[in-house]
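The following blocks contain the structures, represented as structure tokens.
Values quoted throughout were computed directly from the atomic coordinates according to the rules given, and no laboratory measurement underlies them. What you are looking at is a predicted structure, and each value in this text was computed from that prediction instead of being measured. Cβ atoms are built from the backbone, for glycine too; each structure is taken alone.
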Structure 1
């Protein structure tokens, strides 16, 4: 029997095993840490430095301080135009996409024959994402000789150059964004299938209609998921690039109506090779997205309901 205070013979073995497990964990995490450092943190720090320089890829960077930021905010009308277009796109497309996604999730939350196929079919547009092929297809659909005008012609309605008109070009891209509702729809569907059924059953026994149950029970329980989708879809919308680039042939036209912020950043970086200026644009976008995300979280205190609030 071991004396009191004498270390157990198994303790060294336990300590050695713990050290081996820590080393194994570090080895497994090492590829991710290298990627994070080399592909994320490193480029971000370099971009932050370049935003205070005049750099064109071919000559050494020259320190200019806050001159890039001053020029962007005070002497660059294209910056304000791109910001205006992007904010319009975000404010219109994100709520509509979430409304469509939630509505279809409610319809898909039923036990019907073949429902799995319907869900897969509705999710298909999101699998294509912001691909070039989808943007090219969209440009063909809404072109002067596209399928949309051909369908209108069958109805006796004169066609319109949807892509070529500054009044409707952005609208076609917003429709494309709404059409790709699959990702938030799947998240809403998963949340609906995990809601506590007893609350809805109790309201049904009390005689509440389906509309009242959805308004007073389902919607409050879904508010955390609505917040999650709102934040994620807002960030994605601010970063939209491919539809604008393909539909406008990289110009942001007509008359700057589809000049997304990311497209303008791309033009300054890879068309004009003004990397310092483009880096400053990128960091302004980071600040804008961070501010909008913070506003969403602060505002959520008034309308998001958590079922575990008040529990010990």
Structure 2
């Protein structure tokens, strides 16, 4: 177990951040949360990602920085304005935090990224060494990760390319469960697209593993057993003891979701090569067992 450290976290109020902060504190670490206002307590650090300002004095002596902040990609329709928000929230925020890390020099800087890096991969399994895709989110991920390296070569920087994080309290699963409980669930589009997923539980464990590890660069945070959307929805229906009789056709998803539909309908078969080679083992590597745990 990692000895007690001072760890600063952006995006601490999000699905991953909330769980991570709680876990780190339970392990005896001192956690400081970045807030976009004046800090009101010792566990807060003021920053303004748009202006690029960070309270460096409050960061002095920090052991690790975990940067999770960014506008939600599935929260709104992808209008040109919101696509700019998605990119700028990551590029500007990561630039500000990385520049701060270059000055205060934590032992490790863990910066969020996503499996969107790979673009459309079809049935081909991809690992960290594979090239980036050429769609919108792949472009976002490239710039996002590039900004993190402003922290400098003497700060171990890790880019966590996270897949679909499963927890019934939020994210995609939080939106799907109510529909399936009503018996209105089913595959999305053809159902043959690969979904790379990880439980929130294993996501937090993997981040903590990387705090202790010597790994740097991109790390896929996904289960070693990705599933097709049809397999995922069948497993969810089974966990809820409901049928999965109402498929959502691709054209309908495109009407409802706009540009984000390309992510739901796209295929990413991502393997956690670096993580498993570094000795990490998943508590919930299989979708049926994972959903059985999450849906009670």
| query | Taking distance in nm of label points 7 Å out along Cα→Cβ at positions 54 and 198 for each of 1, 2, which is largest? | reply | 1
| request: Out of 1, 2, choose the structure whose coordinates give distance in nm of label points 7 Å out along Cα→Cβ at positions 30 and 246 equal to 4.1 when calculated. | output: 1
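With distance in nm of label points 7 Å out along Cα→Cβ at positions 38 and 102 coming out at 4.5, pick the structure among 1, 2 it was computed from.
1
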| remark: If helix-only ellipticity at 222 nm (-39500 (n - 2.57) for each DSSP H run of 4 or more, over all residues; to 500) is calculated for 1, 2, the one returning -11500 is structure 2
| Per distance in nm of label points 7 Å out along Cα→Cβ at positions 62 and 110, the highest-valued of structures 1, 2 | 1
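Quick one: relative contact order in percent (Cα under 8 Å, 6 or more apart) came out at 27 when computed from one of 1, 2, so which one is it? Walk me through the intermediate numbers first.
Working: 1: 27; 2: 18.
This value belongs to structure 1.
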| query | When mean count of other Cβ atoms within 10 Å over residues 22-29 is calculated for each of the structures 1, 2, which structure yields the highest value? | reply | 2
| query | In terms of distance in nm of label points 7 Å out along Cα→Cβ at positions 126 and 158, which of structures 1, 2 is highest? | reply | 1
| query | With mean count of other Cβ atoms within 10 Å over residues 190-197 derived from the coordinates and found to be 21.2, which of 1, 2 does the value describe? | reply | 2
| query | 32, 21, 18 is what came out when semi-axes √(5λ) of the Cα gyration tensor in Å was calculated for one structure; which of 1, 2 is it? | reply | 2
